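These are the structures in question, set out in turn.
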Structure I
């Protein structure tokens with residue numbers, strides 16, 4: 001089984017759909033959802049106890065966990081000095097603390113079988129230092145730092161940890177971002193093209209599978225920086 005967080009929409013939904021179609025057993029997590037083609041459990045990744053409840057249930061059911069993909073996240077385009085404190089807290093709590101919660105609580109399900117793959121999500125905004133995304137980039141820079149260290153901690157258990165850092169991909173996360181802003185970011189990529197959710201699905205499928213058994217502790221920027 002593979003857990004995908006943020007599975008009700010956006011990249012999480014696209015990745016969960018792809019894995020399901022490829023024959024994987026998928027468990028999607030999100031705060032709420034309906035009419036999904038895969039198994040779903042309600043979970044708020046920013047809440048430690050909510051994630052703990054899911055992990056406890058999976059242990060009780062003796063489910064075999066092959067990997068986790070932590071795609072749940074939120075963003076806000078704003079200058080740091082004009083970002084409300086509540087927004088800052090929500091972004092950090094969801095993106096960084098939420099990722100840590102999932103890694104802490106789901107990794108033991110893979111440790112007991114001595115294999116697994118974890119994919120965390122960052123953003124190209126970290127490498128490019130994008131104006132107007134300082135708080136969002138800070139939350140994801142934390143994810144990158146955590147992932148590199150966590151990869152070393154998990155190495156003895158044959159569990160790999162990597163990050164995918166997409167450029168601007170048209171999902172709900174980009175609502176309110178103008179076409180000019182999106183094009184300005186794309187122009188800074190090594191491959192200056194508009195990537196799709198399918199490109200991220202391809203990379204996720206590669207990293208979660210045995211083809212990428214030599215990769216851990218890496219951040220893969222979609223589009224290149």
Structure II
């Protein structure tokens with residue numbers, strides 16, 4: 001638990017007692033994409049440093065937001081993941097992410113820090129629930145060196161890091177620029193295939209189009 005407190009009898013202030021430390025929300029952002037090993041978290045948040053990451057994870061664990069667990073075989077490795085309480089932060093954090101899309105890009109931000117996983121997180125948050133009612137499918141993307149997938153389950157769209165454990169209904173290979181263009185609705189799925197910017201490994205063009213009719217229903221907007 002953090003030693004810092006606003007000392008106010010206010011739910012927002014109490015939330016900030018737990019979440020307000022620098023880097024804390026970004027640690028939770030990463031865990032929204034699924035369980036992560038310590039070294040995986042450090043790899044995507046290198047500026048935190050080992051000591052600070054350890055402190056944040058310890059604090060979040062004490063506050064019941066994060067827990068330690070072990071992945072099932074054959075992985076059988078220790079990871080950190082969100083608790084039920086931590087998972088309740090998904091909608092508020094994605095709403096904050098979508099709000100951030102409306103802000104101009106700060107010139108100090110490095111374009112090389114762009115990650116398909118983070119685009120996926122915002123994209124899933126922008127999906128209208130009605131578009132996926134009755135749909136039970138998995139969409140996988142190989143974006144450069146990244147692997148990610150979306151689990152679509154009857155009105156709920158869950159973005160996850162890594163390949164789909166049990167296979168996917170649609171699997172597509174593209175680069176980060178193409179994935180971002182698809183997410184921003186600047187590029188239609190069928191056009192991406194026609195121009196060979198996206199290669200379908202599993203599924204058909206019509207299934208790929210259907211996938212983005214669900215994922216890209218509302219589309220994202222950003223200021224540049």
- Given a value of 31, 20, 17 for semi-axes √(5λ) of the Cα gyration tensor in Å, point me to the structure among I, II it was derived from. II
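Kindly point out which one of I, II the value 16 was derived from, the read-out being relative contact order in percent (Cα under 8 Å, 6 or more apart). Let's see the in-between values first.
Working: I: 20; II: 16.
Derived from II, not from the others.
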- Query: Who wins on distance in nm of label points 7 Å out along Cα→Cβ at positions 27 and 187 among I, II, i.e. which is largest?
  - Reply: I
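Laboratory data are not the source of any read-out in this text; all were calculated from the coordinates shown. Everything numeric in this text was worked out from a predicted model, so none of it was measured. Cβ atoms are built from the backbone, for glycine too; each structure is taken alone.
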